[in-house]
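What follows is calculated from the coordinates using simple rules that are stated; it is not laboratory data. This is a predicted model, so every value here is computed, not measured. Cβ atoms are built from the backbone, for glycine too; each structure is taken alone.
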Structure I
Amino acid sequence: MRHLFVALLGLALAGCISPNQGRPLNFGEFPSAEYQALAVHGNGRIDGRAFLKTRAGTLKPAAGKDVALIPATRYMAPLYKAYQERRPLGEPDARAKIYTRTVRADAEGRFSFAQVPAGRYYLSCEVTWETTGTNGPTTVGATVMAPLTLREGEEVQVELTR
């Protein structure tokens with residue numbers, strides 16, 4: 001009887017938890033051909049600013065943080081899904097990282113990518129800052145991410161925030 005109660009309690013508690021919560025998404029097999037077909041150079045440009053807004057309305061720039069420009073391939077689709085659902089994500093194949101470009105944001109969180117080929121991308125950046133709490137300094141913030149489509153020769157302005 002005790003085992004039945006424990007099993008029923010487990011089932012009841014399982015119903016309170018989202019079936020996806022905490023379960024990492026995986027990338028799957030790396031599609032070499034898809035990545036080899038990606039253009040390396042182009043004539044597009046992406047300028048932007050990465051920041052978060054505090055509850056008090058203060059803007060916190062991604063000062064000195066790396067901003068990533070990631071090709072939005074089928075392989076990388078779980079990356080954006082994990083961001084949207086706030087789920088953990090397994091590690092991507094190291095070969096995918098070769099195709100990711102990074103730049104460092106300035107003190108105001110501004111960044112720029114030049115000579116970008118036309119295509120679909122994800123822009124991603126971690127925005128953090130220190131705050132003083134009752135237990136001393138604490139780092140707070142979040143990752144910001146957005147999809148972006150760039151046409152040949154296009155120049156776009158982006159606000160990368162939540």
Structure II
Amino acid sequence: MDTLERGLDPTDLSIIEILQQHGRISVSELGRRVGLSQPAASERLKRLEERGVIAAYRAVIDPAAVGLGMMAVIRLRTTHEHIRPYLKQFSEMPEIIEVLRLTGEDCFLLKVLVPTPSDLETIVDSIARHGAVTTSLVLRNEPVKAIGRDLIRKAAAR
């Protein structure tokens with residue numbers, strides 16, 4: 001199935017690429033960049049949102065600017081009966097900003113933001129009750145790459 005069969009034409013792909021880099025762009029400017037009128041660009045945007053291609057718009061916050069200067073990645077290995085309770089626990093912990101459920105030896109990979117090492121220790125201690133934990137401090141968080149036209153086309157070709 002190619003991108004056209006999925007309902008994504010080159011204009012849609014351009015809109016997606018632009019919005020990933022400039023989420024606050026006006027609809028009229030977006031239209032200008034992709035060669036559409038403001039109403040046509042608005043309609044395209046609405047369709048992409050309704051189909052779930054564009055899932056959200058959000059601000060990217062600098063953690064250090066709000067006092068959360070320590071980032072860690074925690075790997076957790078546990079048993080099957082603890083998966084659901086852990087998912088509930090993670091959802092109630094605002095310090096855990098990303099949860100990835102894994103295959104392989106580890107069950108979870110958690111991304112954590114905290115202000116101090118003692119806050120990290122508290123998080124690790126609360127998680128380690130029913131599993132083995134490995135914690136790594138993040139030295140630098142590189143910007144997340146956008147999902148580009150080439151990757152979308154590659155997925156569509158399968």
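Mean count of other Cβ atoms within 10 Å over residues 33-40 computed as 10.6: which structure among I, II?
Computed on structure I.
Looking at structures I, II, which one was volume of the Cα convex hull per residue in Å³ calculated from, given that it came out as 156?
The correct label is II.
Figure out for me which of the structures I, II the number -11500 belongs to, where helix-only ellipticity at 222 nm (-39500 (n - 2.57) for each DSSP H run of 4 or more, over all residues; to 500) was derived from the coordinates.
Working: I: -5000; II: -11500.
Going label by label, the one that fits is II.
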